[in-house]
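**Q** What follows are several structures.
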Structure 1
Amino acid sequence: MPRRSDKRERLLVAAGDVIHQRGYGATTLAIIADEAEVPLGNVYYYYKTKSDILSAVLKEHRQRVSEKIAAASKAKSPQGQLISFLDSSLVHKEKVARFGCPYGTLSQELEKLGLPQTEQSKLLIDEQRRWMEQRFRELGHGARSGALALELICAMQGACVVSQTLKDPEIMTQRFSALTLWIQSLIQN
């Protein structure tokens, strides 16, 4: 991990990586400190508990989702925006094939553990779904827009799960290409 001058930032990045790779349950503050190359005692200065650092990681994830949506929203058409969103999701396909979707797997784990941050984690997926629904509305799908957005997010998450299960990032490439064709087929004339 490259050294950064800001220990809080290094801890946050390390926490996100460790939680993604090991899961929240298997993550300790000592592991995060080691990954961030920060003395364990310094962790407590920035984050009092493991729960505090989880909340910070979730906030960072939400920021990334918002940035990804904002970048995709720059495409000229709603169809182009959805396809741009798919394309941007492939950037980390190697990591997803090893550890799963950082949002989906974390949300599932927090739900199983019954942690208070579960609702926060659900927003990672729901924010994407709501944005997709609006794009489908703009494409003229009216009342079907919600179902189409749900179908798209489920297909994306399914591709991530199978890619991780089989440790094959090309599954995501293939499935996302199929989803691109599906989106193109939904244009209303």
Structure 2
Amino acid sequence: MSKSISPLISPAPGFKSEVAGLYFTQLEDQTRRLLKAIADITPAELEWQPQGGMNSIGMLLAHVAGAEVAWAMRGLEGYQATNIDEFIAKLEALGFPDDGAPLPADGKPPAYFSGKDLAYFTDSLSRAREYWRNASARLTDADVDRETNETIWDGTQRTYTPRWVMYHVLVHFPGHASQIYLLRHMYRDAMERRSK
């Protein structure tokens, strides 16, 4: 007899807005898939670069965690990121150091990522997700389409809604996950060539 599978994406419980709960569930699903795919990753692979100036997997994991907190602060809580130094200091105080991106053409990953294992990065992802959950769970259905006007650090004026921010973070995650999957293939190929 054939097996029947019915995957469901339902809003997470505990959210005032079904929309926010649905985006959260989808983000959790993307994270589960990525962490399953990299469960066996080593510290050496996390910090490996194909060449100078390119992101490491560790940098990408740190980036998605930090971006999640930054967008929760700006897009869901209304924090204005007019001063980049102040904004970065707030992220660092929350435990999300600069991810190093973008690197200069010959740049190396930040030294503080050296030797870190997957647990270090999953802890950051977990803390970021908790921050995101707390910020998005408070949104009501009326809040998700509330417009936020912001002047960003280069002086550009931006207008967006929490709905757009939730969408942006949702598509941002698998975009970088794809880079991570590709880097894993490149790393394996590089290690096989080195062993020959």
Structure 3
Amino acid sequence: MLICQYYISAALFVLLAACIAGRSAMLRRRGVKAIVFGATDRTDFLIVPIVLLIVYVVFANAFGLPMWRPLITPFWTTGVPGWIGLVLCLAAVIGIVATLISFGDSFRVGIDEEKPDRLVTGGMFAFSRNPIYVCFGAFFLGLFLVHDNILTAVAVVIFSLLIHRQVLREEQFLRPHYGEDYEAYCRKVRRYL
């Protein structure tokens, strides 16, 4: 049963990556550079090793790649949290697709100081100022429920802290750029949920 959950979680991870890559490619064809990650601050790349670690754990569990056993010893023996995690991952992927649609041409990975687009406040952004980050958090929490071990737990906590740091940095950019429109939006919609 666990191996089935591992396979499904790996497939959902690939689907998540395909959604982001596909949207970025679609925008690139329209002349929009959507991937600006690390352009304003090289420390953005701190998130990359954490994501790669989670990717490796997911694929190591699914396909029997080498891992040091004490780091991936499961916290529980029942498969129920894993199924809950898979539902959470699927809901997160659906939420990310809805967020990418809401973004329109404003989607960026990173802070685009050169060509920022309009302030998006509709669609998924009517519920959260950072719906894509909420969905990423839900996705990685779901992965933790499937791949319940110390390595995944630590990686998900660090990922969450780095995402929060990114959100704060984006807010510092958005406030002066969009002025009162952004301030009014902040008063109406919460940062996360």
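**Q** Name the one structure among 1, 2, 3 that distance in nm of label points 7 Å out along Cα→Cβ at positions 8 and 48 of 4.1 was derived from. Present the calculation step by step, with values, prior to reporting the outcome.
**A** Numbers: 1: 1.6; 2: 4.1; 3: 3.3.
Label of the originating structure: 2.
**Q** For distance in nm of label points 7 Å out along Cα→Cβ at positions 40 and 176, the calculated result is 1.0, so let me know which of 1, 2, 3 that is. Don't skip to the answer; put the middle values down first.
**A** Details: 1: 3.9; 2: 2.5; 3: 1.0.
This figure was derived from 3.
No lab work stands behind these numbers, since they all come straight from the coordinates. Just so it is clear, the model here is predicted, and its values are computed rather than measured. Cβ atoms are built from the backbone, for glycine too; each structure is taken alone.
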